[in-house]
Structure P
Amino acid sequence: MCGIAGFWNVQAGRPLSNVTAMLEAMQHRGPDGQGTLEYEGGAAGMVRLALVDLSDRGQQPLWSDDGRVAILFNGEMYNFREQRSRLEALGHRFYTTTDTEVLLKLYLEHGLGFHEHVRGMFALAIFDWRQTRPGRLPQLLLARGPLGIKHLYVYHPAGRTDQVVFSSEIRSLLASGLVPREVNLEGLAGCLSLGFVPQPETVLSGVRMLEPATIEVYRPGEPMFRKRFWQMPAYQPKRESLDEAAERLRAVLDESVALHAMADAPVGAFLSGGIDSTGIVALMRPRTSDLRTYTLRFPEIADSDEADEAAATAKQLDCRHTEVVVTGEEVAAILPRFSADLDQPSADGLNTWLISRAAARDVKGILSGIGGDEWFSGYPSAWRMSRLLATRLGRLQSLAGGVAHLFADWMPLGPLRQPMESLSARRNTMATWLQPRTAFSLRAARALLGLPDRGISAEARFETMLADDGLDIWRETPIGLSCLLDTCVYMTQQLLRDADASSMAHSLELRVPLVDIELVNYSRTCADEYRLAPDGGSYESYETSGSKRVLIKALSDVLPEGIGQRRKKGFALPIAHWMRNAMRPLVEDTCGDASVKSRGLLDPALVARTRQGLEAGVQSAAYPCMWTLMVIELWMRGVVDRQPSKQLACT
C-alpha cells in the first residue's frame with residue numbers, strides 16, 4: 001500500500017522537485033519509505049506503507065533484471081504467492097518477497113494481459129523503456145483494479161492526452177504546480193446532490209478519476225490507448241437450495257478472509273457488532289494470534305450504536321477490543337482536519353476516519369465489512385424497492401409518487417417537504433434507491449451554484465452510467481437493481497473512495513474481503529430470494545425481511561445466537577443531533593451569510609433557506625443538506641485556501 005505520483009511528457013524545470021512536492025503532500029500514505037525515478041519529460045515516485053516484506057528490498061520503484069522496466073504499485077495482490085510459484089517455474093527470478101515484484105514479472109510475462117492473473121486491489125504505473133533508450137521518455141501504463149478499491153487521479157495539461165499528470169490524491173496533484181486550482185462546478189453539483197462527486201468527474205476542472213478495470217497506455221508520438229478489461233457479470237442465478245448456496249458462499253468467505261488477513265505487519269478489524277464485521281472477525285480469529293478489534297460508541301444518544309454487541313462478540317472471540325467514544329463536541333473540533341483529509345468533499349467517511357485514527361495506533365492494516373450490505377441487500381432501500389412492485393400498497397405508492405414528484409422540488413423547506421419528498425421517491429425503483437442518498441435535488445444543487453437546469457434527472461444519469469458499464473437495468477429485478485446501484489454507484493464511487501482517504505489519512509491500510517472478485521462472481525449467481533424476501537418482508541429485523549439470509553446461514557456457526565432478530569445499526573453517526581447542538585457554532589461559521597458571501601460559490605439566499613429548515617427541525621435539512629454544505633466549505637478552507645499564492649477559479 002502506498003501513494004504514487006508522477007508526470008509524463010510534461011515540461012518542468014526541475015522534475016524531481018515537482019514529484020518530491022507531490023509525494024510530500026501525501027506522506028501520510030507512506031511513512032515507511034520513498035522512492036523516485038526521472039526521465040526525459042517527466043519523473044515519478046511513491047511513498048510506502050509496508051505490510052508485505054518490511055525490508056528495504058521492498059522499496060519502490062522496483063526494476064526488471066535488465067533495468068528497462070520499472071513499477072510503482074499502490075494496493076495489495078492477494079494471490080501473489082501462487083503466481084510467484086507459477087512464474088518461477090517459467091524461469092523468472094525474484095529478489096524480494098513482495099507482491100509488487102510479482103506484478104512486475106506478470107507484466108513482463110503477459111504484457112497488457114497481466115491483470116488476468118491478479119486477485120486484489122491496485123492502482124499502478126509501469127514505465128517501459130524496451131522500445132527506447134533508458135532515460136528517454138518511456139512507454140507509460142496506468143491501471144486501476146476491477147472493483148475500484150484503489151484510486152488514481154489523472155490530468156491532461158491543456159486537454160492534451162499526449163501529456164499526463166497522475167497521483168493517488170488530489171492534494172498531491174495540486175502540489176505538483178502542474179495542475180490549475182480550478183473548481184469543477186459540475187462535479188460540485190454532483191456532490192451537493194448526492195453527497196459525493198460522481199466518477200470519473202472530480203471536484204477539480206480537467207482532473208478525472210481513472211475508471212475501474214481500466215488500463216491506459218501512453219507511447220511517445222502515439223495516441224493514448226485505453227482498454228477496459230472487466231465488466232460486472234450478468235445475473236445468472238444457480239438452481240440450488242439455501243443450504244447449497246450457503247455452503248458455496250462459506251467457501252468463498254473463508255478463502256477471501258484468509259487472503260486479506262495475510263501480512264508481515266499487524267492487521268486488525270473493525271467490529272460494529274453487525275453481521276458483516278462479526279463474521280469477518282470470527283473467520284480471522286483462528287488465523288490471528290492476537291487480534292485487535294475496534295468499534296464506535298455515541299454516548300449522547302441512547303441505543304444509537306452496537307457497541308455493547310461488539311464488546312460481547314470481542315470477548316467471546318478473545319480479541320483485544322478498543323471502544324472509541326465519540327461526542328459532538330469532539331467532532332466539531334476535528335471536522336476541519338477531516339474535511340481536508342477526505343481529499344475531495346463527501347458527506348460520508350467520518351465514521352471510518354474516527355475509527356481509523358484509533359486503530360492506526362496499534363496496527364498497520366485493518367479489515368472492514370464493506371460489501372456485505374451491498375451484495376446481500378442490507379440497506380432499507382433494497383427492502384423498499386422490492387415492496388414497490390411486489391405489493392399492492394407499493395404499486396399505489398408508485399402512482400401517488402408520480403403525482404407528488406410534480407410538486408416536491410418546488411415545495412419550500414418545512415414540515416411538509418420531507419413527507420412529500422419521501423412519497424415522490426416511490427414513483428419508481430431508481431428514485432426509491434436515490435431518495436435516502438440525496439442531499440439536494442439535482443435542480444436545487446445546480447441552482448445553489450448558479451448553473452442552468454439541464455433537465456436531466458438523477459435517475460437518467462445513473463441509468464446511463466450503468467449502461468456504459470454494460471449492464472441492462474431493465475433485465476434486473478428490484479433486488480438485483482438495488483445490488484448494482486449499491487455496488488457500482490454507492491460503494492465504488494463514494495464508500496470505497498472515502499474509506500481509502502479516511503484510513504490512509506492515518507497511515508492505515510483498509511482491506512475489504514467482501515469486495516473481492518470471487519464474492520462478486522458469487523453474488524451474481526445467488527438467487528434473489530436468498531438475499532431478501534421477494535416482497536421485502538418486514539424491516540423490523542434481518543429475519544423478518546430476509547435480508548442477508550444466505551450470509552447469515554453461511555456464518556451460522558460463528559455468529560452470535562439471535563443476531564438475525566436484530567435491526568441493522570452499524571457505524572451510522574448521529575449527525576443530525578450534533579448539527580443542532582454541539583456543532584451549531586460551526587454551522588454558522590461555515591454556512592452563515594458572511595461565510596457564504598465571502599466564498600462567492602453558493603447562492604446565499606438558498607443556503608439561508610436550508611439553515612431555516614435546520615432550525616425548523618427538518619431532518620433532511622440537518623443531514624445530509626447542511627452537513628454537505630459545511631463539509632464543502634471546510635474542504636475549500638483546508639485544501640484550496642491553503643495555497644494563498646493563487647486565486648480560486650471556477651469552471
Structure Q
Amino acid sequence: MKKVSVKNEFLTLLSLEQANKIIADNFSWKRLIEKISIENALSRVLGENISAKVDVPPFDRSRMDGYAVRAKDTFEIDEIHPKKFKIVDSVAAGEFSKKLLFDSYTCIEIATGAPIPVETNAVVMIEYTSKVAENEIEIFRPVTPQENIESAGSDVMLGEIVLYKDDIITPIRLGILSSMGLSQVPVYRKMKIGVISTGNELTKIGEDLEYGNIYDSNSIILINLIKNFGGETIDLGICKDDLNEYFNLIKNNIDKVDLLLISGGTSAGESDYSYRIIKEMGGILLFHGVSLKPGKPVAVGLIKEKMLIILPGFPASAIFAFNSIVDPLLKKVLNLKVKESQKIKAKVGQKFRNTSGRTEFKLVYLIEENSVYYVFPIKATSGSISALERADGYITIPDSLSNIEIDETIEVTLFKDKLTIPDLVFIGSHDFFLNSLTNELKNNFPATNLKLIYTGSTGGLISISQNKCDITAIHLLDSESKTYNKPFIKKYGLEDKIIFVSGYKRIQGLIIPKGNPKKIQSLQDLMRKDLKFLNRNEGSGTRILLDILLKDFSNTLEKDFKEVINEIEGYDAITFSHSGAAISVKRGARDVSIGIKSYADLFDLDFIQLQEEDYDFLIRKSSLDKPAVKNFISLLKSRKFAVS
C-alpha cells in the first residue's frame with residue numbers, strides 16, 4: 001500500500017448548515033420492514049399501520065361483579081322498595097351462560113369480564129344487592145339499559161387503525177397489539193451502525209492502563225447515543241494508528257454496516273489516518289472541517305456508497321459533534337419523533353467570549369437568585385468527560401457573535417429533562433479534607449444536591465465575590481504580610497459579604513521520587529540543569545506560594561526574579577492539580593514538582609517540606625439560611641472534622 005501523504009485538509013470550514021445538507025444529500029439507506037415476535041418488539045418502530053382484525057372486546061361484557069338483569073324489571077325499585085330476584089345461573093370470565101330469562105324478576109350472577117347473557121341488558125353491581133337465600137337476592141337500586149356493560153368494539157372496532165407507521169412500540173402499545181391477537185409485528189429493520197475508536201493511546205476498559213494511555217470512553221458513549229435512536233450498534237473496537245490495520249478493519253466491515261462512526265484520527269497530523277483512508281480506499285471525501293467549537297475536525301466521506309462520519313477524538317468534542325452532525329441525520333432518515341432537549345432562559349453571570357470565529361458550544365452551570373437563573377461557564381477542555389457531568393447544559397454562541405455580556409439573556413440547552421438547582425455551590429481549591437467533608441454531607445443528607453467546581457484559590461475568590469457560589473476554600477499567602485488568606489478578604493472587597501471559617505493546616509513542598517535519586521535538598525536545587533521541574537497553574541495557591549518563596553530566594557542571591565525562574569527547567573510547564581504534580585514524578589516524566597504532602601504520600605513518593613499553610617473556608621452571608629450551608633457549617637464544627 002502506498003504511503004498516505006501528509007497535508008493540512010482544513011482548507012475551507014463549512015457552516016453547520018452546509019455540512020448537514022451535504023450529509024442529507026449523500027446518505028443512502030433503504031428502510032426495510034421485517035416481522036418480529038411481539039416479545040421482542042419493545043421500543044422498535046412500527047413499519048406499517050396496524051388495523052384491528054377483531055373487535056376489542058369481541059363481545060358485550062360485564063364491567064362489574066354483580067347480576068345480569070333486564071333493566072325494565074328494576075325501574076320501580078329504590079332503597080325503600082327493594083325487589084327480590086331469583087338467581088337462575090352463574091357465569092365467570094371465560095364462560096358464557098345459555099340460560100334464558102323466561103320469567104320476570106330473574107337474574108344471572110356474573111363476574112367482571114364475563115359475556116353478557118342473552119336477554120339481559122344491564123348489570124346491577126353487587127354492592128346494591130343483598131343475598132336473602134341460596135338462590136335469591138334483593139335489589140335496592142334500579143339500573144338503566146346497558147348500565148355496567150362494555151359493548152363489543154367499545155375499545156377498538158374491527159377495521160379501526162389503532163397504531164400508525166413510525167410509532168415507537170411502548171409497553172402500553174404492546175398491550176394493544178396483544179389484545180388483537182398479534183404474535184408478529186411489522187417493524188423497520190434497525191439501522192446497523194459500526195463504531196470504531198482510533199489511537200495508539202487507547203486502552204480497552206478492564207485492561208491495565210500504561211502511563212501515557214487513556215481508557216476508551218468514546219465507544220461506550222457513541223454506542224449508547226445510538227441506542228437512543230433505536231439503532232443496532234456493531235462495536236468494531238479500537239484501531240491503532242496503523243494504516244494497514246485501519247485499511248483492513250474498514251474493508252472487512254464496511255459491507256456489514258449502514259453507517260460507520262469513527263472517533264479520532266481526523267486532525268491533520270501524520271498519524272491521523274481516518275479522513276485520509278477514505279481516499280486511499282477509493283472513496284469520496286465529502287468534506288473535512290466544520291465551523292464548530294468543539295468539533296472542528298469532523299470529516300465525512302463515502303466508501304462503497306456507505307457513509308463514514310469521523311468525529312474528533314476528545315470526548316466532549318465527539319459528543320457535541322454527534323449532536324450537531326449525526327443526531328439530525330438519524331432523526332431525518334428514521335423519521336423519529338424524538339423529544340427535544342429542554343431549553344430555558346437565563347441571565348449571563350459572567351462574560352462569555354467567542355474568539356474562534358466558529359459556532360461555539362460552552363458548558364455551563366446555573367444558579368438561582370431571587371427566582372432568576374444565572375448562567376456561568378465551566379472551564380474545561382475538549383478532553384474533559386467529567387465536565388459534562390458537572391455541567392447543567394450548554395449555550396450556543398453563533399459565529400457572528402464575539403461576546404455575550406453580563407446580564408444579557410441567553411438560551412441554555414439542558415442536559416437533563418428537569419433542571420435541579422444545587423442546594424450548595426462550592427467553587428475553589430480542592431483538597432482531600434473537602435472530599436471527606438462533602439462525602440459525609442451526602443451520607444448524612446442524601447437528598448442534598450451539591451455542585452463542586454475546582455478552580456484553585458483565586459478562582460474561588462473571584463467566584464464568591466461575583467455571587468457565583470455559596471462557599472469557597474483558599475490557601476493564599478500574602479506576599480507583604482506573609483500571612484494566609486485573611487488579607488485577600490479585604491483585597492477582594494469581601495469584608496461585609498462573607499464569614500471566615502478557619503480550616504486546617506497542610507504542608508506544601510517538593511514532590512520527588514522515592515529514595516531521592518537526584519539528591520534534591522532545597523528550593524535552590526530547582527536551578528540545577530539536570531532537573532526537570534513541573535509547576536502549578538497561575539492563580540493557584542501553590543503557584544503563588546512558590547513565586548513568593550522564589551522572590552525571597554532571588555533577593556538572597558541578589559538576582560532578579562525573572563533571572564532565577566529562567567534558570568528553572570520546567571518553570572513554565574504546569575499542571576492544574578496536586579494529583580498531576582505527583583503522577584508526573586511517579587511516572588518519571590519530571591524529576592520534581594510542587595504540591596501538598598498528602599499527594600506525595602498517596603503515590604508513595606518522597607517529600608521535602610517548604611512551608612505549612614492554612615486551608616480556610618469563606619462562606620457567603622446571603623447563603624447562611626440555606627439548609628445545605630447550615631449542614632456544611634455544622635459538619636465543619638463537628639468533633640469528627642475538628643474545625644473551630
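To test your reading of the models, identify which of P, Q gives -11000 for helix-only ellipticity at 222 nm (-39500 (n - 2.57) for each DSSP H run of 4 or more, over all residues; to 500) when calculated.
Clearly, the read-out refers to P.
Of the structures labelled P, Q, one was used to calculate relative contact order in percent (Cα under 8 Å, 6 or more apart), giving 10. Name it.
The read-out comes from structure Q.
Identify which of structures P, Q gives the largest calculated value of Kirkwood radius over Cα pairs in Å.
Comparing P, Q, the top value of Kirkwood radius over Cα pairs in Å belongs to Q.
Compare mean projected area of the Cα convex hull in nm², for residues 98-225 alone across structures P, Q and report the one with the greatest value.
Once mean projected area of the Cα convex hull in nm², for residues 98-225 alone is tallied for P, Q, the winner is Q.
If you work out distance in nm of label points 7 Å out along Cα→Cβ at positions 138 and 466 for P, Q, which one comes out largest?
Checked P, Q; max of distance in nm of label points 7 Å out along Cα→Cβ at positions 138 and 466 sits with Q.
The numbers here are math on the coordinates, done by the rules we state, and not lab data. Since the model is a prediction, treat every value here as computed from it, not as a measurement. Cβ atoms are built from the backbone, for glycine too; each structure is taken alone.
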